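I've put the structures underneath this note.
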Structure 1
Amino acid sequence: MAKFFGRFEHSLDDKGRVILPVKFRAPFDDGGFVSEYQDGCLALWTPEEFEVQSEAMRQRAATGRSDRNLARQWSSAAAPVELDRQGRMMIPNHLRDFAGLGSDVLVIGAIDRVELWNRERWDEIVLPEQERLTMGEDG
C-alpha cells in the first residue's frame, strides 16, 4: 500500500491542471481517482485504495437513506485521473468548485491518500490544530 507524506504548494493552470509532486507520482502510473472529501478538500486515491473506499461506501449505503445519499454523492462526484508526462492531472470543474480551488493549491500527503486544498480553507480548518502538536494533546 502506498503511503503519502509531505506538503507542497503548486498552481492550478488555466486548463484546470495541477502538478503532482514527483515523490507522489509512482503509485499513480496507472492513473487514480479524485473525489470530494471531508472538510471541503479533494482526495486523490490510488486505484487500489479507491477500491477499498468504494467497498466501504457500498457497505455503508446499506445502512440507511442518509448513508445511501452520501454514497451516491461521493460516487457521482468521483472522477478518474491520469498524469501526463509532466506529472499534471486535470481536476474536473465540479471538483474544483467543491474544494474552492483557485490558482494556488496545497498538495498534502495524508498517509493513504493525497489531498488537494484551497490554501485559505486549509488555514481555517487544519492550521488551528497545529497547536495540539506543539503543546501536546492536553493543551
Structure 2
Amino acid sequence: MAASVFDWTVRVYYEDTDAGGIVFYANYLKFFERARTEWLRACGVHQQALKDEAGAMFVVKDAAISYHAPAQLDDVLKLTLGIEKLGRASVQFVQQAWKGDVLLTSAQVKVGCVDSHSLRPRPLPDHIAAKMRASADHTSQSE
C-alpha cells in the first residue's frame, strides 16, 4: 500500500452524523475529497486556476471504500492520502480516516483529468504531474 504523502485533520460536526449519532457513511467521501483538495493546495495546485488557465479539471472515476469502525460527534479524525499510481491522465489514491490509532475507513479513489469544456479525458498538465510526483517522491525519500 502507498505511504501517506499528506495528512489532514477534520472534526466531526452534528451535520456529519446520522440518526444513530455516528458519521453517515457517505460523508467519508466528502472528508476524503477535502483531503485531496487540501493536498493539491499544499502542492501549489489550485483547482479553479487549473480550470481557468489549463482547461483541466479532476473528476472521480472510481471509489471503493471499506468501513472498519465508527466515528461520532466531536471526534477529531486524521485523514491520510497516498498515491498508489500516477498515470498519464489519472491518479489512484489510497485514503484512510483514523481516530487516534484506530483505522475507521479506508478507500481507493481513482481521479481522472478531463478537459473542462468537453469533459473528455486528457493528460495531466505536465507541471501538475511534476508537483504530484515531487510530493510522492519527497515522502518516499523521508521514510
Structure 3
Amino acid sequence: MENLKKIKKEVWKFYDKWRKEKTYSPALKTYIRVSLMGWRHITGATGSKKRTYQDTYRRLKLVSYAKEIIEKSTTIQNVTTKGEKTFYALEAVIMIKENGNEALRKVRVILIEDKEKNKIFYSVMDKKQKGVRIQKSGTPHA
C-alpha cells in the first residue's frame, strides 16, 4: 500500500497545479474544468464502487496523459447520456513506460457536462493494445 500512497501524493501535486490552469479542448471548443470530482472518481474516494489497488494505481499513472489528450485531441470519440448527465470521450494511442518497457496504450479521457453546460474532467483509463509491444533493446523478433 505504501507505493500507492507515494504515487497518490506525487500525482496530487500535478493535479492540484493542473486545477489552477486553463485547459482548452480543441475537440469540444471550450475550456475544461479540472475539479475534485475527477480526483475523487479516479482515486475511488466517493461512490458505491470502490477501486482496486491496481485500478487506482493505473489511473493515477495516466493523469498527466489526460491533460495532454484534452489539449491535443481534435475529435470526440463518443458521447453518452445517462439521465441528465452527458459524458464525452477523447482517446489517443500513447507510448506508456511500464516495468522498464514501453508499450502502446489506448488512453481514454472522460469529460462530463454539468447543468450549466460546463465541461469537467471526470476520468482517465487505459486499454492494453493486443500484440503491440516495443522492446527495450535488442533486435525485433521475426
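Every read-out reported here was derived from the displayed coordinates using simple, explicitly stated rules and does not represent laboratory data. The structure displayed is predicted, hence computed values, not measured ones. Cβ atoms are built from the backbone, for glycine too; each structure is taken alone.
Hey, mean count of other Cβ atoms within 10 Å over residues 79-86 derived from one of 1, 2, 3 reads 18.4; which structure?
Details: 1: 12.6; 2: 18.4; 3: 9.6.
Of the structures listed, the value fits 2.
Among the shown structures 1, 2, 3, from which was the value 54, 36, 28 of Cα extents along the principal axes in Å calculated?
Numbers: 1: 46, 40, 30; 2: 44, 37, 23; 3: 54, 36, 28.
Label of the source structure: 3.
To which of 1, 2, 3 does the computed value 22 (relative contact order in percent (Cα under 8 Å, 6 or more apart)) belong?
Working: 1: 36; 2: 29; 3: 22.
The structure behind it is 3.
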